[in-house]
Structure 1
Amino acid sequence: MGLWNGRKKVEAQKTLDQLIERSKREFVLPFSIAMVYVGLGEKDQALVWLQKAYEYRDLILPGLKHDPTWDSLRSEPRFIELLGKAGHPQ
């Protein structure tokens with residue numbers, strides 16, 4: 001289940017579509033795209049984009065451990081592994 005429902009979900013999907021389209025022309029922080037995916041409840045895509053954020057050495061990654069935005073991913077093995085790679089084991 002995502003963080004957003006109804007109208008917010010429609011707005012989030014529109015934002016996501018815009019970010020994905022923009023990422024084809026210029027650099028967009030993968031972390032930003034991951035945040036929208038987690039809000040929509042799309043865990044798999046959120047994890048894909050968090051991995052890309054890690055590969056780009058996104059400076060926002062240290063906040064993953066304590067930011068409640070990511071609570072829905074905390075039990076996911078790929079999220080736990082990502083935390084460890086980013087220097088924040090659970």
Structure 2
Amino acid sequence: MLAFLGGVLVLVGHFYPGSGADLVDWKPTRSYEDEARLEEEDISQMIAAQNEKRRRRGAPEMTERELRNMVKEDELHRLRGRGPFGGG
């Protein structure tokens with residue numbers, strides 16, 4: 001009986017014309033565009049805060065391109081350490 005009910009649920013789910021989100025009327029709280037915009041704002045705010053600290057120390061300001069290059073280098077370094085011969 002349990003297997004029959006499970007099979008019926010699977011069939012109903014398979015042949016339902018919408019998605020599971022439509023079935024329960026679920027909508028994301030923010031769109032992907034909003035998420036991308038907020039991420040860009042966060043990056044800008046972090047760079048501004050970092051540059052404020054750098055100005056107080058007398059260091060040159062950092063551009064977004066420099067930050068992205070540093071992140072890329074750090075990520076490559078981290079990934080190299082996890083390779084088959086990395087030992088980390």
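Read-outs: derived from the displayed coordinates by stated rules, not from any lab. Predicted model, so just to flag it, every value in this text is computed and none were measured. Cβ atoms are built from the backbone, for glycine too; each structure is taken alone.
One of 1, 2 was used to calculate distance in nm of label points 7 Å out along Cα→Cβ at positions 31 and 55, giving 1.8; which? Before the final figure, lay out the partial values.
On the way: 1: 1.8; 2: 3.5.
Computing distance in nm of label points 7 Å out along Cα→Cβ at positions 31 and 55 on every structure in 1, 2 gives 1.8 only for 1.
One of 1, 2 was used to calculate mean count of other Cβ atoms within 10 Å over residues 63-70, giving 13.8; which?
On the way: 1: 13.8; 2: 11.2.
Source structure for this number: 1.
Ranked on percent of Cα pairs over 19 Å apart, which label among 1, 2 comes first with the largest value?
Working: 1: 36; 2: 70.
Of structures 1, 2, the maximum of percent of Cα pairs over 19 Å apart occurs in 2.
Given -23000 as the derived value for helix-only ellipticity at 222 nm (-39500 (n - 2.57) for each DSSP H run of 4 or more, over all residues; to 500), which of the supplied structures 1, 2 does it correspond to?
On the way: 1: -17500; 2: -23000.
It must be structure 2, since only it matches.
Of the structures 1, 2, report the one carrying the highest value of distance in nm of label points 7 Å out along Cα→Cβ at positions 15 and 47.
Numbers: 1: 2.4; 2: 5.5.
Comparing 1, 2 by distance in nm of label points 7 Å out along Cα→Cβ at positions 15 and 47, the maximum is at 2.
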